[in-house]
Structure P
Amino acid sequence: MNATGPIAEIGVSRQQAVCRIEIRRPEKKNALTREMYSAMAGAIEQADADGRIRVIFLYGAADFFCAGNDLKEFQEAVDDPGPRPEQGNPFMRAISSAQKPMIAAVTGPAIGVGVTMLLHFDLVYAGESASFAMPFVNLGLCPEAGSSFLLPRLVGHQRAAEMLFLGETFSAHQAREFGMVNDVYPDGEVIEKAFSRAEKLAQQPPESVRLTKSLLKRSASDAIADTMREELFHFSQRLSSAECREALAAFFARRQPDFSSFS
């Protein structure tokens with residue numbers, strides 16, 4: 001899956017030295033499709049290579065940050081597993097390898113990859129009503145985006161296990177307490193406040209900022225890449241599993257999944 005040009009669901013603009021990337025699919029709670037992943041990957045890669053850009057800023061339209069992957073595409077992938085494990089997701093590669101600092105502003109729910117992507121960002125700010133959940137196991141899947149390495153490293157093993165095993169929702173203030181969010185702002189101010197941090201960061205010496213980011217991530221870079229490869233292999237396998245079939249069928253039928261016969 002190669003990076004593509006701009007699409008309607010992903011807005012990309014330059015404001016002074018900041019590349020703004022907006023997820024624009026509010027009618028689907030900003031759930032991500034393959035095309036959207038590719039468009040965001042292309043925007044990040046271009047911003048990383050553009051000498052005029054010093055900071056990458058991501059946020060969601062309306063009252064949602066990102067509801068995760070489009071489950072319709074997941075349901076289709078039950079019969080057609082999609083990308084081979086070694087191909088991966090271009091957006092994941094882009095956020096894990098970007099040399100320039102990345103800042104996210106979270107408004108409303110962040111679910112699944114809407115949370116795990118944030119583990120790669122350098123600064124994250126959330127609105128008061130933002131919420132977070134990683135229901136991968138609930139869907140018969142497994143963690144992705146390097147989260148099985150990054151999350152316990154950030155919040156501790158027991159807390160990460162609880163988040164991933166049960167997929168329960170937690171608040172913006174809990175996310176800040178866990179160290180996943182830098183600060184929490186009123187809902188109507190979070191994008192503006194977060195962008196002001198991006199502007200301040202863009203005024204810092206750019207080479208010094210890039211070097212500092214590189215040094216901060218240096219010790220974990222190989223482990224993250226290895227974890228993402230391993231996760232992707234298992235995630236691709238899980239998409240065609242009986243547990244995932246049951247979870248998705250239950251989701252679209254609006255019923256509780258029944259895993260009682262599984263061992």
Structure Q
Amino acid sequence: MRARKRFGQHFLEPPWRNRLVDVVAPGPLESFLEIGPGRGELTLALAPHVARLVAVEVDRDLAAELAPQVPPHVRVVTADFLDVDLAGLLAGEPLPVRVVGNLPYNLSSPILFRLFAAADHGRRLADATIMLQREVADRLTAEPGTKAWGVLGVQTRVHADAARLLALPPGAFRPPPAVDSAVVRLRFRPPTVALGSAMAFERHVRGLFQQRRKTLLNALAAVDPRDRAWLRDQLDQLRIDPVRRPETLSVEEVAALSRRLQGTEEP
């Protein structure tokens with residue numbers, strides 16, 4: 001079946017499916033959620049090794065083609081993963097489930113943020129083994145102060161432990177993408193830092209890193225409307241130099257600054 005550009009489809013080639021199964025290391029009592037099964041290369045390879053599998057495919061034609069091929073313990077659902085009701089989808093499944101997926105490059109970040117929100121600190125989603133563009137993998141596993149460190153790296157550090165497992169050349173897919181890919185595993189867990197309001201924390205992180213080349217004080221002024229003298233005082237009390245750049249902040253520093261802006265941390 002021809003790949004459709006609007007869905008960002010790049011189908012995994014058969015020689016790579018067993019390597020992916022080995023990397024995923026499924027257990028016979030485990031349940032899985034697959035994002036974007038496509039033609040079913042990974043779906044059909046995983047099925048004999050798992051207790052249950054729910055595969056969510058946005059392409060109706062691919063879903064209709066795959067559904068008759070899967071065994072009874074595999075369910076193919078035609079839906080957009082970004083819109084589907086995950087609580088309803090996983091109702092009746094033993095939790096936590098494990099996630100696998102070949103993420104479309106143009107939607108990988110929204111899907112990742114959906115996974116962070118849905119994981120429930122590892123209670124609903126145990127982990128996610130995902131194929132994505134190498135650049136996105138770099139951002140997931142980035143260290144503070146590096147070029148790749150940003151919103152995605154901060155949120156990953158907060159919600160999961162990330163490990164790069166496998167490099168995939170363009171030839172691992174058909175049609176081959178113009179870039180290299182990687183397999184990354186995210187093991188979801190409770191945050192290692194206090195966030196206060198998770199929504200406020202995410203808003204502050206996004207605001208700061210949109211101003212990543214500015215000094216921290218100037219970046220804060222674009223995020224918080226309060227007086228610059230007050231903002232500088234908060235930085236001084238946290239012992240954070242106001243002339244640093246947002247991209248140099250650690251997760252702990254970002255969290256402390258966000259709590260201070262929220263008013264949930266006293267001097």
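A value of 4.5 was derived for distance in nm of label points 7 Å out along Cα→Cβ at positions 45 and 197; which structure in P, Q was it taken from? Don't jump to the answer; show the numbers that get you there.
Numbers: P: 2.8; Q: 4.5.
Answer for the origin of the read-out: Q.
Using relative contact order in percent (Cα under 8 Å, 6 or more apart), single out the structure from P, Q with the greatest value.
Going through P, Q one by one, relative contact order in percent (Cα under 8 Å, 6 or more apart) is largest in P.
For which of the structures P, Q does the calculation of semi-axes √(5λ) of the Cα gyration tensor in Å return 39, 19, 15? Value 39, 19, 15 for semi-axes √(5λ) of the Cα gyration tensor in Å corresponds to Q out of P, Q. Given a value of 0.95 for FRET efficiency 1/(1 + (r/R0)^6) of positions 29 and 245 (r between Cβ atoms, R0 = 41 Å, to 0.05), calculated from one of P, Q, which structure does it belong to? Source structure for this number: P.
Can you tell which of P, Q yields -9500 when helix-only ellipticity at 222 nm (-39500 (n - 2.57) for each DSSP H run of 4 or more, over all residues; to 500) is derived from it? Corresponding structure: Q.
Give the label, chosen from P, Q, of the structure having the highest value of Kirkwood radius over Cα pairs in Å, for residues 109-236 alone. Comparing P, Q, the top value of Kirkwood radius over Cα pairs in Å, for residues 109-236 alone belongs to Q.
Coordinate-derived values only; no laboratory data. Source: prediction; values computed, not measured. Cβ atoms are built from the backbone, for glycine too; each structure is taken alone.
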